[in-house]
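Here, each number is a calculation from the coordinates, and none is a lab measurement. Quantities reported herein were computed from a predicted structural model and do not represent experimental measurements.
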Structure 1
Amino acid sequence: MAESHKNAEIIYTVKDRCKVCYTCVRECPAKAIKIANGQAEIIPSRCIACGNCIRVCSRDAKMFAFSIDKVKKLLHEHAPVAAIIAPSIAGEFTDINDYRHFVGMIRALGFDYVTEVAFGAELIANRYKELLESKPNRPLISTSCPAIVSYVEKHHPQIIDSLVPVVSPMIATAKVVKQKYGQNTRVVFIGPCIAKKVEAAEEQFEGLIDEVISFVELRRMFAEKKLTEHNVEPSEFDPPLAGKGAIFPISGGMLQTVDLEEDFVKGDIIVAEGRRDIIEVLREFEEGYLEAKMFDLLCCNGCINGPGMSHSRQFFYKRKNISNFAKRKYDRIDLEQWQKDLSTYLELELGRGFKASDQRFPSPPRDEEIREVLARLGKREQEDELNCGACGYDTCYEHAIAILQGLAESEMCLPYTIDQLHEYIKELDVSNLKLASTQAALKQSEKLASMGQLAAGIAHEVNNPLGVVIMYSHILLDEMDPSSPLYRDLKMIVEQADRCKKIVGGLLNFARKSKVSIEEVNVKKLINNGLKTFVIPENVGLNVEINSQDPVLECDQDQMVQVFSNLFKNAIDAMPDGGTLTIKVGEILTEGAMEIRICDTGIGIPKENLERMFEPFFTTKENGKGTGLGLPIIYGIIKMHSGSIKVESNADPNDGATGTTFILKLPRKSKEEKQQ
């Protein structure tokens, strides 16, 4: 099984829980997490299984594979099973006063032996001491932490020769157990570390560790069997017993185990822990800035805050508990037997090898490429780079590099995303305004269509009896002696009947179904013919702007003259105190239509009347000066030509200049199928 596959099985993302807060990106020392389509994904080949992402995720979106069922299966087989317990046990089970009750609880699960990994820690600490005293010709990097080993193999392969070729305390303890209790003894490691699951699966350690479970899993097994310190028999660890090795989980604990210390004056040994310090130490060591005999490195603030622990609170309280536990153990130990065991098992083969698996990117992006990405994010100047860390990267520059490497997305940048959101809101506002305008136009069209049908029905019903009235009234008027006193009354009847005929004709024009006679007409001619139908007062100025090089329309000339004539006349009527009539013919629009604007500087139309402008019989003119059919007829003609008409107006001087603009959009080419 390839290592990348092993990592992928151990740590995974629960996508439904992930809220893409980028905390895991920020805390991953190997940058083994990429954001793709708004989801945080682990890159198995780069992952070192340190479990930092698990530890910092408040949503429990990063999880690791449990091995509880596999351990239960081992316990039901015939071969004896030994539990080897990490010395950080005292930092996890702070609720158990006497460690012997804890050992009893593990035995109650079915384990035949319970031994301390602290003894294995003492073995490898002695090996380290021998190496240091032999004055090696190169600096050494401790290999007790499998995440550190994996980090060097994958991300600093050029310094792989500096790794101490000594197994971890877990592997050393497994070898002790196999020798003391038989090679057929099954071994289960219990501790705070997820990377141990990867280490145990390495080919060079095959047959030593059967399963690895965390303290979280152990607590679940206790809960399933309802085991507490009060319902088990207390028991001592099985030999060989550890001495000072119990302090191994504390930062610098390996040194104290064999009475070494970090000498800041000489600088022979450098101790570092945690993501930031480890990254910095290895980088500076690789670049030649640091010189020391030994680099004692641990990923999880010692082994006290490992991802396999049930909580990461009360760091110093846990550290104190581990120190007290080590002291109590050391006070009870049979030093003679301990020394004898140490001498015996130091004869074991405790060497190991390493294999580089270079996961570095082939070549860093060019500065020009990085600057281009930064510019896309709105960071064109140095002061634009806020380095706020919201994206999960320490600097904007690093984020840009990650984008080019396929690890990150632009949307991870909070300031950029906020700016984009503001732009989207602006665009949405424009779209909403357009939609509101379209909805209003549709509403108006539906209203006018309904009124058109009603008008057509009324006109047709009234037309026949009205025709009879007109015919007989004209006959009677022709036969009547003009000197007769009834002549004047009869003439009034004829005039009003003719007026009714015009109104009915207007209704029919509004709901027009007559033919149109299409021909090519120059808009200039239409405008001139429309202006000839009335006299422009002296106090009204005229401004005609033709902004089209080919102002030709296919339309019914007579009907379009009627449209322009009515609109021009309305504009003049709206300027009783004088003003300016402006007629603008625009360029050809993208949809193949021509826009014509007819503007006046008159009194304007109140907002409450704008929606009713095209309703039949609605007029703002004085009684007797308008039938309210002019604009509805215009609307019908424009629609019959597959065009559109809308009105914009301001009647309130407080809102700016008053006046009204009618906007016509007419297709330059008539459709093949003309409305009949």
Structure 2
Amino acid sequence: MAKRKITIEDLLSLKWVSDPQLSSDGSRIAFVQTVVDGEADTYRSHLWVAPVDGGASMELGAGDPRQFTAGEHRDFMPRWSPDGRWIAFLSDRGTGKPEPGARRPKQLFVIPADGGEARLLVRAAYHPSGLVWAPDGRSLAFVGKPVRDDPKSDVKVITRVRYKHDGEGFWDGRYKHLFRVPVEGDSAPDLGAGAPHQISSGDFDHADPAWSPDGRYLSCVANRTEEADYANVTDVWIFPVEGGEPRQLTKSVGPSASPAWSPDGRFIAYYGHDNACMSATNTAVWIVSTGGGDPVNLTAAFDRSLEHHVITDMRAHPEIGGPLWSADGSRIFAIIAEGATNQLGVVDARHGGVTVLTSARREIFGLAIRRTGDVAVIAASDPATPGDLWVVPLDGRAAERRLTRVNQTVLDQVLVSAPERFTYQGADGWPVEGWVMRPAEFHDGVRYPAVLQIHGGPHGAYGEAFFHEFQLLAAEGFAVVYTNPRGSQGYGQQFTAATHHDWGGKDCEDIMRGLDDAIARFSFIDPTRLGVAGGSYGGFMTNWVIGHTDRFKAAVTMRSISNNLSQWGTSDLAFMKGVWEFPGDPWDAPTWYWEHSPLAYVERITTPLLILHSEQDLRCPIEEAEQLFAALKKLRRETMFVRFPNESHDLSRVGQPSHRVERLRWIVTWLADHLRRPAAAPAREPAVAGGGTE
């Protein structure tokens, strides 16, 4: 059967797997599968279960994954009980219809692992998250908020600087705490067994709970100081479950996350860094004694970050899993950011050091390890696969085995353009990685318009993963060029930190050199019909580039930054930029902030610009788009401003399905209208400026 070009509407037919979780005996895997409900213009998520050692062939059979929950709701975060009899999970079932743009609140349920009715355990008023079973299976710990009466007024009284967060909205005045809820009854967990008991206290947020092997303690991460809002520091703490004073284990030098107890309870492993370069610092696996002592960085000599870092439009902020101990306590498994890929690695818990266990060019976005340490289950994507589960034998004696093929029906019908990787010399002679995707219906001897895509962060990265937007542009007859310039994660500490005080400088030079190298290498790219597009930091760079060159015939800026001065105080996080990324706060370096703002160069912009922005974007608030649009209109430049109501910074990844579709239509239409026009005289070469400093 002849394949067709991929379409915008194919996005609505895709399915997304996430959050693989192994049962305690390692025989079964639970995971989440999300689909689009087109009629309701929303998503539905359900739990699925599959045997780890049985089939998953091309054909359905007894050994294949089976849907475990169903209904018009979103079930997620499955967690097995220690004896394998129950699965706890979060769901928005039974919470009513939300306001437009609002998420339905989630509640905590448990369900028999062999099937049956789900039982409500913790109601939505607690805002439960972060589920973990006690070792004896008789209770669950979770992160929640103390229940209180709803305020009578809709007036917001703000007293803290971290009063909003993108995707969550405004702070409701309640801090996040550790809770324990009993799960009792011979035949089924009983909601009447007892109300949740609050373990932590104080005006501090707590996250990432983990039980000690003996069930006497809960660890978590928190900043229990009055300065919590003004730093990114969190420490590992231990709370006695039956009451008593908590103990701080780490030394308040940087962020800590995902604490995991060693099997003997003597140590806790966690992700973290020392804040040497703030958010550009490599995330390491650390270990700290539960009896006290200095934390040890086990991966200090390994110049890579242990995290998920790949940016696509298939997912946002996945639950990646880890760090995960082997049963004998000698090894710790974690995901590694390696160039444009994620790999599975193992850390020597006794002596430090990292061994990379996989090498495939793909994105790994979920991880579960069998306790015996011989098998992993990963959620992974590659440029031709939006995401599936794989069983990975860790002894090297057998090949990987694919467990799911959730999008095979769609993929069998459509043409997929394979990215062609190249490396080039960026600024300072540094090697930089880039890719070109040919138009889906490519013909030799034809020159095609090309779109340069710029990723966000700046400390994320493009990767070896499926990107529907890129595939769509290729289907519409465009070549797609994208690169990982300095600032991108996955290439070592010096490379990631090289945007320090230099947004719009050598990072921009890296990007433009990549475009020039692609044009030189791939003769089918028409240098007279170029477009540029990007979101977040990529939107900043799109705005910056068209203020410094007129070689592009069209541009699309999304969730962008136009004015560093205004974004600093209106964003949920940008007020932290002056700690390291920028040279101080705006009053310390006002000239730097302005001279490194695209708005300062708006008079130079002649490229037709499409501005896309979400009205509830709290990371890069919509006033960034409004300022740029107003300036361009006053200058009588060609521009269009498209606003998406009730959407956050993550519109392109998890926004309302109809909004994601409309966003793609605007992008394709704008680029087609401007790049398919007959070319005039060749554009001049770029004149890239780094901007002034104080």
Structure 3
Amino acid sequence: MNQFFERRYVIGGIFITIILILLARLFYIQIVDDRYTLSAKKNAIRQVIQYPARGPILDRNGKVLVSNDLVYDITVIPKEVKSFDTLEFCKLIGIDEPEFDKRLAKAIKYSPNLSSSFEKQLSPQLTASLQERLSEFPGFTVQPHPIRTYPDSSAAHFLGYIGEVSEKGIAESGGYYRRGDYWGITGVERAYEEVLRGQRGVENKMVDSRGVPKGSYANGAYDTLAIPGQRLTSSLDSRLQKLGEKLMQNKVGSIVAIEPSTGEILAFVSSPGYDPNDRMANYDELYNSPYKPFLIRPIQANYPPGSSFKPLSALIAMQEGVITPQTTYNCPGYYQAGNRRIKCFNGERHGVVNLSSAVALSCNGFFDMVFEKLINLHGPKQTDTSFTIWRNNVAKFGLGGRLDLDLPAEGPGYLPKASFYDKLYHKGGWRSSTVISLGIGQGELQVTPLQLANIEATIANHGFYYKPHLIKSIGGKQIIKQEYTVKNYVGVDAQYFDPVIDGMQRVVDYGTAVVAKIPGIIMCGKTGTADNSHGKPNSVFVAFAPRDNPKIAIAVVVENSGQGATWAAPIASFIVEKYLRDSITRRASGIEPSYYMNQNLLPEIVVKTTPAQRAKADSIKKLKADSMRKKAPVKSANNKKQLPVKYLAAIKPKDDE
């Protein structure tokens, strides 16, 4: 009996304790903690995204290349749209009612419940007038948004641009991006998107049944601040960049300059270019231009290197032991390869030349001889084996593959394999004489300007290169990818570089590029006059300077303009001196930058028509002629007037893309 009473008290105590705990919890939830009350009011809360400023991009000296301006977008939540005067709304933002209906239908299709973009980049004046009347247009809000601005209007291809994120980008972002957001599309903006974009914030606002803001929700307790994107310091020198763009205006081609001791890119010029501030205003004209201004020529255009390839051939030949610096060749003005006769430029007879003088005089015969020795190293029956060895040696210099630049869309150029010629001529059906043009940088060999500049950095370093890159630091920290700090050796002993460099110095001192000689600076270079199938040869020049402790390596390509010494070499010399001295002195040759800036070398546009287009044009001409005959009185044959016929044609630029 006593045990029963004791058990009853224990059970009663447990129940009382549980009740007290529940009462205390209810008191805390309803009186002390307001989270649940606030949560119940969520249907009266609107979240406003706070977009952070994208990180600025600077040049190597701290000059701002791209920063931000604030604009305003109109966004809409379709579910909240109520009946209002759409005609008045359309007048305010400058569209008609059919366009309004089209945009609203697009927003509904995206999501009736989520905010999406309706009109972009309103002027401050329009934004102010719209803000005053926004309560008349339920469902619509004005959203501040930073856009990019370019103080110097330069380096468009390097910087890239931002635009509205694609549906694919939204799907692949894991929920980060939403419709109407901006992201990097090309250039550094794309490559460093996650660093530049920052972190979005959220502001929670109380709204009434009409969507009119009624103040901050919970005094901002649940708001998050937007975190600006990080600053990027690039390796680009804006002085060189602007000078290069001026020198290349009204020309098609590229300039790439590299610091050999680091791999940092100093200049990245693609021509024709465009003003990044006006890209959208002139988009259609730029997109349809036959000169392809959106093509990033430093990394996407392919060119035969021409004679600029000869120093590389000499280095490989010495490493393979087929020649020495003392090897000579008696040049009669041509080289006989099987039944093929390859002339030196203009049939010049160079007489007896060794390695250095052959580089200085750009003797085709000497380097054709060198190439044949390499490809016949294991005998004519083993041509494909020797060719593969040659190709592998060339590839070590960064040709035939991407250099992993920190920009998207880099091209690999083209370095043919033995299998290519096996398919072309059948296996065993080709010899060194078949591919002899490769020895002087012609034939199927194709390189990018970045690869050309990287070869010069390798020669300047006597046998290694750092992978080229464009970003020096992120935020306040000197952070670059580990791979950009590694020396990439090309498999040629350092002792073999001086004889080649001797020849390259002689090229500028008194050889094919003497016009580009810089007073007081020893520049080592090589001209190239690279044949192409679209008109005049490309003018090519590669160089580094000074000879001792080189500070800059450079490659210049001017398409369809003739000899390397005429255009590319002078342009390169101005860039080199500007970097080393921050000035350009008077040259003994009399050349000056203004002359090259003012020359228009844009290739003539060749209008080509297909048979179908010609047939259509003929039909139109016949119909017009028949119509005129019916309307006009009969005239004698001597009085007939020929009608002009205009028709659309495919336009193709004369370049090597």
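Where does the value -9500 come from, among 1, 2, 3, when helix-only ellipticity at 222 nm (-39500 (n - 2.57) for each DSSP H run of 4 or more, over all residues; to 500) is the thing being computed? Of the options listed, only 3 reproduces it. Taking P(r) over Cα pairs in 5 Å bins from 0, in percent, for residues 462-541 alone from the coordinates of each of 1, 2, 3, which one would give 3, 12, 13, 13, 13, 17, 15, 10, 4, 1? Comparing all candidates, it corresponds to 3.
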